[in-house]
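Colleague: Please go over the structures that come below.
Read-outs throughout are calculated quantities, based only on the coordinates presented, and are distinct from any laboratory measurement. Being a predicted model, the structure only gives us computed values, none of them experimental. Cβ atoms are built from the backbone, for glycine too; each structure is taken alone.
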Structure 1
Amino acid sequence: MKYVIGLDYGTDSVRAVLVNTEDGTTLESSVFLFPRWAQGLYCDPAKSQFRQHPLDHLEGLEKTITEVVRKSGVTKHLIKGICVDTTGSSPMAVDEKGVSLAMTSGFEDNPNAMMLLWKDHSSIKEANEITELARSWGGEDFTKYSGGIYSSEWFWSKILSVHRKDTEVAKAAYSWMEHCDYITGILTGQSPMHVKRSRCAAGHKALWHGDWDGLPPVEFLSSLDHSLADLRENLFTHTYTSNESAGKISGEWAAKLGLSEDTLIAVGTIDAHAGAVGAGIREHALVKVVGTSTCDILVASPQEMDKKLIKGICGQVDGSVLAGLIGLEAGQAGFGDVLAWFKGLLLTPSIQLIRNSKHIDSLEKEKLLAEMEEAMLIHLSEEALKLPEGDSNIVALDWINGRRSPDADESLQGALLGLDMGTTAAHLFRSLVESLCFGSKRIIDRFEEEGLRIDEVIAVGGVANKSELVMQTMADVLGRTIKITASTQTPALGSAIYAAVACGVYASMDSAISAMGPGFSRIYEPDREKKDFYAKKYLDYIRLGQTEEEYNKVIR
C-alpha cells in the first residue's frame, strides 16, 4: 500500500487527510481551527480588512499532519507525498529565506505583514487602477485572460495597497508569496527564489501568462508604483502544475511531522481547483465548490476554447486544474458567508441579552448559547422549506461581500426588496438562499453566452453536503440536475490526488482521478413546476442588480 496526504487550508481551519492511493479511501483526518482568526484578531470587517497570522497556519500544519500519521499507524516510508491547497489570492510578505514578515522582529502584530486573506477587499481602488492601466497604457492588456477586470481579491492589488499604506513593510519585504507557495516552501525548506510557484495561483490571480513570458513587465508595474518594479525581480518567471513535484520534504519538517525525508511535496494549488479534482472534473462538467464563497470551475481543451476570451470571469489558464487543459474559474464572493451573516444578525442581540441576564446561571447560559448557535441555520432552513411557493415577493441581492463573477466589482452591496409587515425571518432567509442560486445562474449563463458547453453540474463543499434547502433551490433555479460528491473532504482529497501523481504512484491525473475519485452521494433533480416561478423571480433579481449598480455609481 502507498499513501499520500492532502492538506486543505480553508478560511477558518486547515484539514489533513491521509489517503490510500489504491482506492482513495481516507484512513485518518484531522482539523485545526485557526485560534487567532477565531478571535477576530487583525481584522476590521467595516474596512473589508481580513488578515491571518501565519502562526495559525504553521501550528495547524504541524498539528493535523502529526495527528493523522500517529493515529493511522502507517509506516512513514509508505507515505509518499503531500500536496497543499489554500485559499487564494492570499499573499503575504516574506524575507529572503521565505519567513513571513509577521514572524520577524518589529512586525509581529502588524496586519500588513500578515497574510491578506482572499476576502480582504481593502484594495478596491488599486484594483480599479490596474484594470484601467491595462486598458490604456498602450501595450498588452494583461487582464484579457482574467475576464478583463482585475479584482481587489487578487495578488497585485493587495500588494500595491500595502506598499502605499505601509512603507516599512514594503521596504522589508524581499518577496511576496501566495499562501499555497508559502506552505510548500516551508515544507521543502526552499527560499522564495527557488520554490516552484503554483500555475493556478499565478495564472488566475497574478496576471501570469505564457503570452508575455510570465508576469507583467517592469514598465507596466512601475506605472503603478516603483516599488512593484523592484519587487518583480524577486518573484518568479516560471510556474508549475500541481501534478509536478516541488521537491522533497526538508529534514526539519520530516522530523516534526514524523515523515520520511523521501516524502515528496507537490506544487501547491488553490483550494477550489483541488476541490474540482476531488469531484472528478472533466470537460463540460461544471464543479461548484460551495463554501464561505463559491468557485465555479470548468476545464476545456485548447481546441474548444479556440482563442475565446471569456468576459468577467476569474481567469482562464493553460494547465490550471488539469495539465493539458485550460482551467476556467468564476465564483461568488459570498455564499455560506451570506447565510452566516444573517444568522449573526439574528443571534448577536440575543446572545448579548442572555450573557447579561441575571436570571440564568453561567453554565446554563453557555449551554443555551451553544444550542442556539448550532440550531439556528437548521431551524431557519426547516421553516423556509415549509413556506408555500409564491408566499413572498421578497427579492434579495447576494452582493453583501461584493460581486466576484460575472464582472468583478467588490464595491457593490447587497439589497432586499419587497418587505412588508408579514415578512418573517424564514421569508428573508429563503430570499437570501434564492439570491445565491440566482447568482450561480448568472455565472452559468455567462459561460454559455460565451460559447462554452455545460452538460452537468457537480457540487462540493460544506453547504452542498449539509443544506437540502440550498441545493434543491439551486436545482430548481438552474433547471439542472446537481450531483453531490460522496466525499465531505473533497478539496483535501483533490490535493491527495495531485500528490499521488506528483510522487509517481499514477502516471496521469485521469488515472488517479478514476481510481481515487469518491463518486456521488446524492442527486438533486429540478422541480419542473417551479420553472416559470423562478424564471420570473430571476428577472426581478437582474433588475434589482441593475438598480444597485446605478445607485452605487451615485454614492461611490
Structure 2
Amino acid sequence: METKSHKKKGMLQDPVLLLVIVFVIVVLLLFVLLPLFSILKGSFLDKNGVLSFESYKALFKNKNFITAFGNTLRLGLVVGLTSTIIGFLFAYVKQCVRSPFKKLYSIIEILPIISPPFVLALSAITLLGRRGLITYKLLGIPNFDIYGFKGLVVVQTMTFFPIAAMTLDGLLENFDVSMEEAARNLGANRLKVFTSVMLPMLASGLANVFLLSFIESVTDFSNPMILGGGYKTLASQIYIQAIGNYDTQTGTAIAAILLSVTLVVFIIQKAVLDKRSYVTLTGKASRIREMIDDKGIVVATNGLCLFVSFWVLLFYVFLVLSAFFKTWGADYTFVLKNFDYVFKYSMKPVADTLLIAVLAAPIGGILSMIVAFLVVRKRFVGRRLVEYVSMLGMAVPGTVFGLGYILTFNTKPFILTNTLWILVIVLVMTRLPVGVRSGMSALRQIDPSIEEAATDLGASTAKVFSSITLPLIRPAFYTGLVFSFVKSMTAISAVIFLVSANYNLLTVRVMQHVDKGQFGYAAALSVILMAIVFVAVGIMNLILQRFGRSSDTNLMV
C-alpha cells in the first residue's frame, strides 16, 4: 500500500508527467473517440437534426444495403479463411520445412505490405480483365470477367495473406519442438503429430489470424472500388453514399453498422489473444528445430508456395511493365509517355505525400512510445481508457475514420478540413495501435528496476523516458517509424475523404486515374510510389541494422 501511495504522490509532484497524461487523454478523446461519436450521432439524426431511427429503418428495408452487408460478411469470411491457410503454409515452410526458396518467400511476404493495397487489383485488370494480356491476348477470351466476388477474393487474399504469414512466423518460431519430438518418439507419424499436437496448440493463434484477416477484408475500401464491379461492400458504400451521393445521413448509418461489425470481431480477437492455454509463446524452443526433409512434404509444400509466389511476382512485374505500355489493352509498345505525363502534372501529390508521411512518422512514433510507456510503467486514473482507445484504430475502418473526421472537423470550434494537419493527424491515429503494441512488448521485456534506479537518484519522469526508456526501446521505436512511414505513403481509405485542392495524395491520384480508365498513368504513379517506399525502407533498414535488427524483423509489425 505504501508503494502505491508513494507512486501516486510522486506522480502528483511531477507536473510534466501529469501534463503528458492529460495531453494524451485529450488527444485520444479528440482524435479517436470524438470522430466515432460524430458518426454515431449523425446516424441517429434526421435531416432536421432531430433524434430519429429513420436512417436505420430505411437501410434495413433497402435491398442494396442488405446485399452489401451480406457481400461484406461473405467476402470477409472467405478471404479470412484463404489468407489464414496460405499464410500458415508460408510460415510452416519457412519455419519447419527444408527449402532453398525461403528468401523468396520472405520477399513475397513483404511486397504487399510496403505497396499500396490496390496495386494488385490494377494488375489483375491488366492481366485478367476483359482486355487483359493473359485472358484476351494469350487465351483469346474476350469476355472474361475478373470483376466481382471471385476477383476480390484472389486480390484480397494476395494482399492480406502476408500479414497472416508474418504473424504465424512468430508463433511457429517460438513453438516448443520437444512436444512434437515426444509424440514422434511414441510412434506418431508426421501427419498425426501435425493434426494432434501442432494444430491444437496453434488453435488460438490461427483463430486470431483469421479474425485479423477478416477485419482487413471487410474494412478494405480500394480493392472493392477498383475491382468490385457490381459486388457492393459496406466500406465502398460509405464513400459512395457520403461523397458520391452527398447523403451523409445514410453514409453515417452504414459506417456505424460496419464499425459495429469490426468492433465485435475486435473484441473476439482480443479474447482469442488473451487465451494462452494452447500456445507456447513464452520463449524459444528448447533446441533448434530439425527441418522436415521428407520428399513428398518438401515438394508439395514448396510447390504450393512457389505457385502463389509466381502469381504475386507476376502481378507486381506486370504492374511495372504496364507503366511503360503505349496504350493499355491495345498497343504494348514501350514508351515513356505515362511517366512524362506524371512528372508534368502529378508531382504536387508526390511532394504532398512525402511531406505528410515525413511528418506523420515521427509524430506517430513518439506518441506511440509515450502511450506505451504510460500504460506499462505508470498507474493513473484513465490508464485502461488510454490503452483501449489507443488500440481502437485496429478495429475502426479507414472509411469510418475519414467520414468521422469530416463530420467533426468541418465546423467550429475544430476546423481542420482542407489543411495539411488533418491528413497528418488521421494517419497518426490510424497507425498508432501498431506502434503502441510494439512499444508495450518491448517495455515488458525490460526490467523496470533500471528506470526506478534513475528515479531514486532524482531524475524526473521526462528525463527517465528520454535518457533511459527511449534508448532501451529504440528498436521498437524505429520499427514503428518504418511502419508509420510506409502506411502513410500507401494509405487510401481514410485520406480519400480528406484530400483537397490544397493537399492531394499519390494514392488518391491513382484512384482518380483508375476511375477515368487511365491505367497507364495509374500504373506509372504506383511504380513511383513503390520506388519511393522501397528507397525509404532501405535507408531505414540500414539504420535499424545498426541496432541489431534484421530487415525482415523491421517490417514484421
Structure 3
Amino acid sequence: MKVSKVHFSSVAMRPLASLVAPRLTTLLPPARRAASGTLQIKDPLNYWSGGRVRLSDTGNVEAVYEPATGRVLCQLQTCGPAHVDAAVRSSSSALAVWRKMAGMERARIMLQAARLIEKRREEIATVEVVDNGKSITEARLDVDSARLCIEYFAGLATTMAGQHVQLAGGSFAYTRREPLGVCVGIGAWNYPFQIAAWKSAPALACGNSMVFKPSPVTPLSAVLLAETYREAGAPEGLFNVVQGGEETGSLLCHHPSVAKVSFTGSVPTGKKIMEMAARGVKPVTLELGGKSPLIIFEDCDLENAVRGALMANFLSQGQVCSNGTRVFVHRPILPQFLKAVVRRTRGIRIGDPLLDETRMGALVSRPHLDKVLGYVEQAKEEGARVLCGGEPFTPEDPALKHGYHMTPCVLDNCKDDMTCVQEEIFGPVMCVLTFDTEEEVLQRANNTTFGLAAGVFTKDIQRAHRVVENLQAGSCFINNYNITPVEVPFGGYKSSGIGRENGQVTIEFFSQLKTVVVEMGDVDSLF
C-alpha cells in the first residue's frame, strides 16, 4: 500500500476508503516513503458514540506515539463521566432495537461488516502497524482473525436456542437464552483491532450492545471497527468507543446500566476490574497474563520444535500473553536446540514494520522497551547467560532512529527462581531451562500462579496427551504453539483469567438463561 493519511471526521458516516487518502510525505527517507509513508491523524483523536465521532471536552490530553519512529501521531482526548454516560445511553438505545431482531437479521449485518473488513484489509492493517509497531505481515493476519471471528459468531447468532423439558400431566418447561444488555469491552494494546472484534462479535451475536475502550497507547483501530459496524447497517450506538485510561475504565465498570465487563490485560488490573464489577454483581470475562511453559522432549522433531519456540516467544515482538517464555528442553538435545534457535533468532529481520520483509517491528512504547531491557540486565545479574540479542537496535533508516526496537533475546542457564522465569516480561526474551524427567518438568511447569497456555513437542502421542492432561493451563498445544482459531475456546486457569473467548462456549458468557415453567392442569395447592 502507498502512503496513507487518516482523518477521523465528525461526519456522521463515511466509508473507510475516504478516511485513507494517498499522500507521500517528503519528510521521510525514500525507503520508508516508498513502502507506505506515514499516517497523519487529525488532532485531537476523539471518541465514537451514536454512529459518529464526537468531541471530548474534558481537557485531559495524552500523546499517542508511533512505535517505529517515536514521533507523536496525535493527541488523545480522554473521556470523562459525561462522555461515558452518553456512550452507555447510546448503546442502551441501540440495544432496544438490536435485541428484538431475529438472529438471521443480526447475522446479515455482522457478515456485511466482515466483508467490509476483508475489502479494507490493507487500510486497517496499516493503521494497526503505525499504532502498535508490529510488522505489516502480522497486522494483516490480525485483521483476518478479526474478520473470521465476526463471521463465526454471525453464524452462531442464528443458533440461539433453549431446551424443552416435558413435565408430568402434560405440563412442560423451557429455557431461553437472552442478551445481558450493555456490555463493556476493555482491550489491550498488543492486538488492538483483533481484541475489539473478539469481544464485540460474541456480544453482538447474542443480542447485546457494547461500549469498547481501547488502550490509550493504541486507540486508533477500534474507531475503524465502530465505523465498519455502522456502515454494515448496525443501529447507531450498537458499538461505541470511548477513549481513556484507568479512570475511564473505572467509570465504565461502575456504570449502573452496564451488565457485563470483558477485559484483556494484566493480572493486577484484572483484579481491580473484578472488584469493581462485583459491587454491581456484574459478570466478568478476564483474559490476563501468563508465564507459559513450552516443553520440548528429546524425541521431538527438532526443526518443528525450534520453529515453535520462535513462534512462542517472538510473535508480535514477544508482546503476547500466551507466549511460551519458559522453554524446558530435555537435557540430551539441549546443545542442538540452542545452536538451531540462536541461528534462527539472529536471522530475524528487524526494521520498518511497514515493509513486507520485516519480521520484527518495534515494541509498543519507550517505557515498555526500557522495562524489557531491564529484565535482560537483571537476568544477567542473577546468572543467566545471553546467547544472543537483548540490546537496543537502531535500524539503518534514519526515520526509525528514535523508534522502540530491540534484538530478540535467548537466555540460557536459567533457573526456576530467577526473576526472568518468574515474571511476565512481555517482550522478545526466551528463557531456556533444562529437565531430565517427565515428572520433574510437570512439577516445575505448574509451579506458577499463571495458567494461560502450555505446549509440548514430542513424537510420542501417548506422552503428549498424558503431559497435557497434567498441565495446569487453559489452552494447550501439541507440536505447535500460539494457534488460536476462532472456533476454539481460549482462556486461562488460576490467575490467568476467568471465562473463555472464542468458540461456541462464549455464547454462555454473553447471554443469560431464563427458565419458564408452564402448568397445563389445575394448581395443586397445599393451602
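Colleague: For which of the structures 1, 2, 3 does the calculation of volume of the Cα convex hull per residue in Å³ return 156?
Modeller: Of the options listed, only 1 reproduces it.
Colleague: Now a separate question. So distance in nm of label points 7 Å out along Cα→Cβ at positions 93 and 373, computed for just one structure, reads 4.3; which one of 1, 2, 3 is that?
Modeller: For distance in nm of label points 7 Å out along Cα→Cβ at positions 93 and 373, the value 4.3 is produced by structure 2.
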